[in-house]
Structure P
Amino acid sequence: MEKIRIMPDDFWDWPLPTTFSQGWRIGNLVFVGGQVSQTADGKPLHPHDMEAQIEEVFNNVRLVLNDAGADLADIVKLNTYWVHEGDDQDEFYKYMTEIRHRYLADPGPAATAVRVAGLAVEGLLIEIEAVAVVPD
């Protein structure tokens, strides 16, 4: 089966040299690597603003999917890694989930959300990876 590397033009990049890919299309499956809210040179966009970062992250996920012939409605698996250090973890999780639902079709994908101590770059609050099925 053919593997097609997905690397959208003028996209964010990692802050250090790496051979990672933004995504891969294999058959009718698209694997989107962890997307964050960063500039093309690896600096965080909207540091410490969860809502703005979620919007940017889903825009990035959409760009990778679109390059592979899919869109957000085609996501079947979603993994979310999020950072929050306050005492209101449950309320913050509900808030974050509410925002994520704006971008996901009903019924939503199979999903996992993992709270982490931090992400690769200071100021990032959320990273999302996805698997989608390209429509026939």
Structure Q
Amino acid sequence: MDHSPGFLAVVASRRASVVETSVEEARGALASLVDARLFDVREDHEWNAGHAAGAEHLARGILERDIERRVPQTDTPVFLYCGGGYRSILAAATLQEMGYTNVVSVQGGWRAWEESGAPVQRSVTDTAEQTDGN
């Protein structure tokens, strides 16, 4: 996707304050940290087309409104991804502003997750395309 200069500038200004990790590192942390959560912050239609197996959906548009109900403990490890890693940086910065202390953006987002062969889930009507990452 060709992002606008203003959007890229906002992302760049927030990137330094956000922890980023690779898909592999995120998967390892999610497997080893009992209370870690993985959130897809993409729009509904993106989520419905496919998402990381085990992820929860909390679109960027309602993140601030709903996060405290979904994750009341602000020290819970929270991993975020979007389509390519830009919106999740903004989402992570916002959560940090709200007091969350253990927020990580997954580099490359959904595209990197899918390309890595990590487990994904497709829509219920397309179960033949579910994969376990192998």
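A short reminder: the numbers here are calculations on the coordinates, not readings from a lab. The model shown is predicted, which means the values in this text are computed figures rather than measured ones. Cβ atoms are built from the backbone, for glycine too; each structure is taken alone.
Between structures P, Q, the calculation of distance in nm of label points 7 Å out along Cα→Cβ at positions 8 and 120 yields its largest number for Q.
For which of P, Q does helix-only ellipticity at 222 nm (-39500 (n - 2.57) for each DSSP H run of 4 or more, over all residues; to 500), calculated from the coordinates, equal -7500? It traces back to P. For distance in nm of label points 7 Å out along Cα→Cβ at positions 40 and 88, the highest value in the series P, Q is held by structure P.
For the set P, Q, ranking by distance in nm of label points 7 Å out along Cα→Cβ at positions 72 and 104 places Q highest. One of P, Q was used to compute relative contact order in percent (Cα under 8 Å, 6 or more apart), and the result was 28. Which label is that? Clearly, the read-out refers to Q.
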